[in-house]
Structure P
Amino acid sequence: MRFLLIVLLSVISTLAKSQTRERWEQVVNWDGVSHWSRYLITLPGYQGPNSLPVPQLGNGRIDSSSYLGITGAFHFSKGDNTQNFVLTGHIGLVKDVVDVEVTWVPYEHFHMSTAIKEKRHVYYDYFKENSASGDIYMHTNFRIFKKWSPAIDLLLQVGYRFPSGTDYGAARYSDGPGYHFAVNAGKALNAEKTLRLTAMAGFHVWQIESDVFKQDDSFLFGAGLDWDKNNFRIQSSLAGYIGYLEKQGDKPIVFRTRLEKRLKKMSWVLGFQQGLQDFEYSSVDFGARFLFKKH
C-alpha cells in the first residue's frame with residue numbers, strides 16, 4: 001500500500017510539472033498553422049537571466065591585462081531560480097589602446113514555476129527542461145580621443161552576441177544574434193584619481209521573434225562610480241536599455257555593485273545585481289580571475 005502511494009504521488013508530481021499540447025494551444029491562442037517558435041517572446045522580460053543582459057558599464061580606460069576567469073552566479077526571482085557558471089577570457093591586445101573580452105555561460109540550471117512557463121509561452125515539449133548552455137559574447141574596446149585624457153577618458157565598445165544558447169523552446173535564450181555600440185567615459189573626481197565618475201551611452205540591437213518586427217533597437221545607457229585603491233576596487237552603477245516596443249518587456253534596468261581584490265597573480269570578484277524594470281531577478285556572483293599578463 002505504501003509503495004502504491006509513493007508511485008501515485010510521483011505520477012501526480014510529474015503530471016503537475018508537465019503540459020499537454022492542448023494546454024499550450026490554449027495558453028498561446030494558437031492559430032492552428034504557425035510554428036510554435038513564433039509564439040516565444042524574445043524580450044528580456046520573458047527570458048532567462050542570462051539571455052539578453054544589460055552590457056557592463058566601463059570606466060573609460062583600456063584594461064591591458066590578460067586573464068582567465070570563472071564565476072558562479074545565483075539568480076533569484078518569483079517563479080524562476082537559476083544557477084550558472086560564467087567563463088571569461090580577457091586579452092589586452094595593444095597596451096592602453098585595444099582590449100578584447102569573451103564570455104560564455106557553459107551551463108545553467110533552472111527551476112521555473114508553471115505560471116512563469118506559461119507567461120513565457122514555453123513549448124510543451126520543453127516543460128520539463130531544467131538545464132541549458134548560453135550565448136557567447138565578445139566585446140572589443142578601443143580608446144578614443146586620447147588627447148582629452150587629462151580631463152576625461154573615453155573608449156568605444158563594440159559588442160556582439162553569438163546565438164549559441166540552447167533551450168530556445170524553454171525561453172532560456174533568444175536563438176538570434178545581437179550587437180551594441182557604446183561610448184564609455186570616466187572622469188576622476190579627486191586628486192589621487194582613485195574615485196571616478198563613469199557613464200555609458202550607445203545603442204543595442206537584437207533579433208526578435210515577431211511577424212511585425214525583425215529586430216528591436218534600443219538606447220543603451222548607464223552611470224556610476226568607480227573606486228580603485230591599494231589593489232581593491234568597488235564599482236556601482238545603474239544601467240539599462242530602452243527598446244521601442246510599448247509595454248512588452250524590452251526596457252530592462254539594473255543596479256550593480258562589484259568588488260574586486262587583486263593579488264599577485266589572481267583576483268577575487270564578488271558582485272550583486274538587482275533588476276529594477278523588465279528584469280525580475282536579484283543576482284549574486286562570486287569567482288576568481290587568473291592573470292597571465294599584468295597591465
Structure Q
Amino acid sequence: MKTQNLFTLGIDIGGTFTDLVALNSSTGFCETAKVLTTPATPQVGVENGLAELLPKIGGGNNISRVVHATTLFSNALIEREGSKTGLVTSDGFKDTLELRRERKYDIYDLFLTFPDPLVFKDLRYEVSERITNTGQIVTKLDEKAFIGIIARLKKQGVESIAISFVNSHINPAHEQEAGQLIASHFPELSITLSSDIGREPGEFERTSSAVINAFIKPLASQYIDRLQNVLLNLDIQAPLMLMLSNGGLTHLDEAKRRPVQLLESGPAAGALSAALIGGKAGENRLLA
C-alpha cells in the first residue's frame with residue numbers, strides 16, 4: 001500500500017448525526033459522509049456512514065488510522081442510562097457522594113437542591129480498613145466482610161463496582177487487594193478503583209470520579225468492542241484511537257478501563273477543529 005493512498009478516518013457520533021471524514025494528509029484529498037445516529041446501536045450508524053464513504057476512497061484497506069470522538073458516554077451520564085453501580089468505601093465514608101464539598105452554585109438560595117447521587121444509599125457499603133495520610137496501614141482490609149458486601153451487591157443486581165478507600169491516592173494497596181478479590185470471586189462484575197482514576201487528594205472528587213467511571217464502564221466496553229468489530233468486518237485493519245476530554249488520544253484498552261476520560265471528547269474535538277481551521281484561515285474569533 002502506497003503512503004499517498006492512506007487516509008485518516010475521523011468518526012464523530014452525536015445525538016442526532018454521525019459524521020465521518022476521510023483525509024489524505026499527503027494530497028489534501030477529503031471525503032465526508034453524514035448519516036443519522038442510531039441511538040440504541042450507535043455502531044450501526046457508523047456502519048451506514050462507512051457504506052457511503054468507503055467506495056469513495058477505494059475501500060477500508062486504504063485507511064491507516066481511525067480517530068473517534070463521541071458524546072455517547074456523557075449522554076448516558078446525563079440521562080442516567082449507565083449500569084447499576086455499587087460503591088464500597090472505608091468505614092464512615094459511604095455518604096461522601098451526598099456530602100460533596102461545601103460549595104453552592106447559588107449561595108443565597110436557601111432551598112437549593114443538587115442532583116441525586118449516581119449510587120443511592122442502599123447500594124453504598126463500608127468496610128473496615130484504614131491507611132494513614134503517610135501511606136501506613138493501620139487496619140488491614142477485612143477480606144471476609146468485603147466479599148460478603150460484594151455478594152450482597154450482586155444480589156441487588158449491581159453490574160459495576162466502584163471502590164474508594166481513604167488515602168488510596170497515597171497507598172493503593174487496599175484498593176488493589178479489593179479489586180483482586182472481586183476479580184477472583186465475581187469475575188462477571190466490572191471494577192473501578194479510585195486510585196486508578198485519580199491519584200490526587202480529595203475524597204469527594206476521587207469517589208465521584210470513580211463512581212462515574214464505574215457507571216459508564218460496561219457501556220463503554222461493549223460499545224468499543226462492537227465498533228471495532230464493525231471496522232474489522234469492513235476490512236479496516238487500522239488502529240482505532242479514541243479522543244480524550246483534554247483533546248489527546250488513547251488506545252482501546254485504556255478507553256475501556258477509564259472511559260471517564262472520554263466524557264467531553266465530542267466537544268473537545270469540535271473546539272480543536274475550529275481552532276485548527278481558524279488558524280489556517282487567519283481567524284481567531286470563532287464559535288464551534
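General observations
- Source structure (of P, Q) for mean count of other Cβ atoms within 10 Å over residues 183-190, computed value 13.1: Q
- Among candidates P, Q, the computation of Cα extents along the principal axes in Å that gave 74, 49, 29 used structure P.
- If semi-axes √(5λ) of the Cα gyration tensor in Å, for residues 79-222 alone is computed and equals 24, 20, 13, the structure in P, Q: Q
- In terms of distance in nm of label points 7 Å out along Cα→Cβ at positions 23 and 207, the structure with the greatest value among P, Q is Q.
- Value -3000, calculated as helix-only ellipticity at 222 nm (-39500 (n - 2.57) for each DSSP H run of 4 or more, over all residues; to 500), assigned to which of P, Q: P
Values quoted throughout were computed directly from the atomic coordinates according to the rules given, and no laboratory measurement underlies them. For clarity, every value in this text was computed on a predicted model and none was experimentally measured. Cβ atoms are built from the backbone, for glycine too; each structure is taken alone.
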